[in-house]
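Undergrad: Please find the structures below.
Please treat every number below as a calculation from the coordinates, not as lab data. Since the model is a prediction, treat every value here as computed from it, not as a measurement. Cβ atoms are built from the backbone, for glycine too; each structure is taken alone.
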Structure P
């Protein structure tokens, strides 16, 4: 690594705009991790949700990615990104804040939770598409990878401390108040985003083309490049099956493994340490193994990690299974995500970033409401534990897409479009 490159990476936190984005993300991520546990606990313990209702709750959370995932990217490319991020944060704060207010008034219901999940999921869609398109505007091209790694690291730290803190808060003040803390965190995030000085300029109205044309361009970019569509297909298949079991995880832990909120939060927090380690280790792994090989090799570890959960409470103690599964999965998923996200951000022409990110979000997140709904139906029909075995089979299928591909024989990933063509 050259001295200039090393200095640039070390100076990321000295850059005002990146620092504001980093702090905004840090605050909202901690709050979000509180609700990762608090919302399902609220549904299961306060409202007595069934497996099907938990699947429906998760379906509402991700439904926006399926319904408006494609045009969202084209819309984002037409709007000021800073304004979109602030609006998304404020919307999530107001929606989540309605839950503790309804609980306090004694009128909280599952239908309200479904609506809130739908609103929060829609705002999250716009935030995520904009967020990934915004980073390249704030840093130099060579800092995109390190910037992603640092943002992934703060998310991993939140994942380590958030669930454990959430478990303690739920025990101390209850799930509704914990959700209120998350609502406040989104307001804090919005304040830091507002402090970003960079002014992004959307294209003039005269330069805009029909929405369907712009959406088609985003999809065409993804499917026209062999490596990119394989990575997208792998991620999409993995998300489809993991969302089946993910929608039922807290229900499984509370009712079948007999763990309480504190134990679940502790296990998830300890396991999430793998995400921090993964974010820190990704540059070294990419350098030693190669960016290309890192992607398929990381997916091979999804299988042993996924097998731990359906074995929990039988041959493996529940806390051990939940902790180890989370530890390994978060490590390899972070390595996989940092590598492939940096690759596509580096590769995509800047004006197309929003549409490309939205197209990929549609393809890899749009399947999640389908998976969550199917998981809820299967949970009622064949049992929650069986859903985890089905999810494991899906992990094997998704890994095969990249393991048996040119990626396994590649050390370096292409940096330019012409090098990728015909790969």
Structure Q
């Protein structure tokens, strides 16, 4: 890494440490935008305390981490409690390191492919092509986007377990980019046990190892990756049974996520709909929401982005962050840090200003409206849901804009920037 990257890591770590030691840290940990029923550190402490005293933490509705995390956090709290804030910072910085490595590999592969396909590019498309300096700039931009994103910083200071999720996802992206099946599968299994939604990322991994150059059977590699994922996930689940000696943890983890039992407000869309929903419609809309968050877009996106598995993984991660049952700003920060990898499509992104304004306004209005609703009693749930709905809409615009920009760039590289139909200048539109 360059000196600039090293200095960025030092500054980012210092910012996190100073905020953790400040009077703002307890306030940040209690924010609904930061902590959810699924990632709250307070719930982790409660679960570890119950486990240490011989009480099943999964018997109630307090603890929702998997048994492996239960054992690890219990040991950390008992023996290394004073170092836990530093551990969160270290894990967050390690996630940024993996993001840097992923972006570097992707930039090199994109530049190499561009050299091989240069002869098929239309004239006058130089501004759409990658430059040699992008091999340095893209990893730098991605790393800085993660280290200094306010959402990432607040997520780390709040000591949410989403910090661990971001680390595991970053490791998965890194090893997937390197086409190393075993570590990628291990990272994905551990994260799937926590959040369930990343289960769809096995598809980009299978596609990427299928496309590995150097001989061998691509289909065999893809099947091996999927088979290893299924076996490892099964073994990890069975290890949870060995730790707790019962299967109740499945309902407290996967069941809690899929059934959305806790209606505490967050930055997502589930909580308001299921607060207002009549019970006899609940199952229908629960299935609809969960399908939308997982497999609804998987097949069409996999077919369209089969030549760009990292792009596919980025989009699937973004969609899961938008539509999952218990999202937080840490989930949003992770996929946003990957977007600079596709900066070459910026020319065709038409909603940057609108999306930026939406993010800024909703980030400010969210805490304000929450205070008016909960403390001043001068607002209601509709106000806060309006903010979260606008926040989700901004993310949807961002992801769709990225996808369309990527597709337009690919088309223009082959057919030229200036398009004509019946002798007149034409435009590409999203319909």
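Undergrad: I have -22000 for helix-only ellipticity at 222 nm (-39500 (n - 2.57) for each DSSP H run of 4 or more, over all residues; to 500), calculated from one of the structures P, Q. Which structure is it?
TA: It traces back to Q.
Undergrad: Then there's this: 29 is what came out when relative contact order in percent (Cα under 8 Å, 6 or more apart) was calculated for one structure; which of P, Q is it?
TA: Matching structure: P.
Undergrad: Identify which of structures P, Q gives the largest calculated value of FRET efficiency 1/(1 + (r/R0)^6) of positions 46 and 286 (r between Cβ atoms, R0 = 35 Å, to 0.05).
TA: Q
Undergrad: Further question: Assign the value 1.5, calculated as distance in nm of label points 7 Å out along Cα→Cβ at positions 342 and 358, to the correct structure from P, Q.
TA: Q
Undergrad: While we're looking at this one, here's another question. Please state which of the structures P, Q yields 32, 18, 15 when semi-axes √(5λ) of the Cα gyration tensor in Å, for residues 158-293 alone is computed from it.
TA: Label of the source structure: Q.
Undergrad: Next question. Computing mean count of other Cβ atoms within 10 Å over residues 278-285 gives 10.0 for which of P, Q?
TA: Of the structures listed, the value fits Q.
Undergrad: With Rg and Dmax of the Cα atoms in Å coming out at 20.7, 65, pick the structure among P, Q it was computed from.
TA: The read-out comes from structure P.
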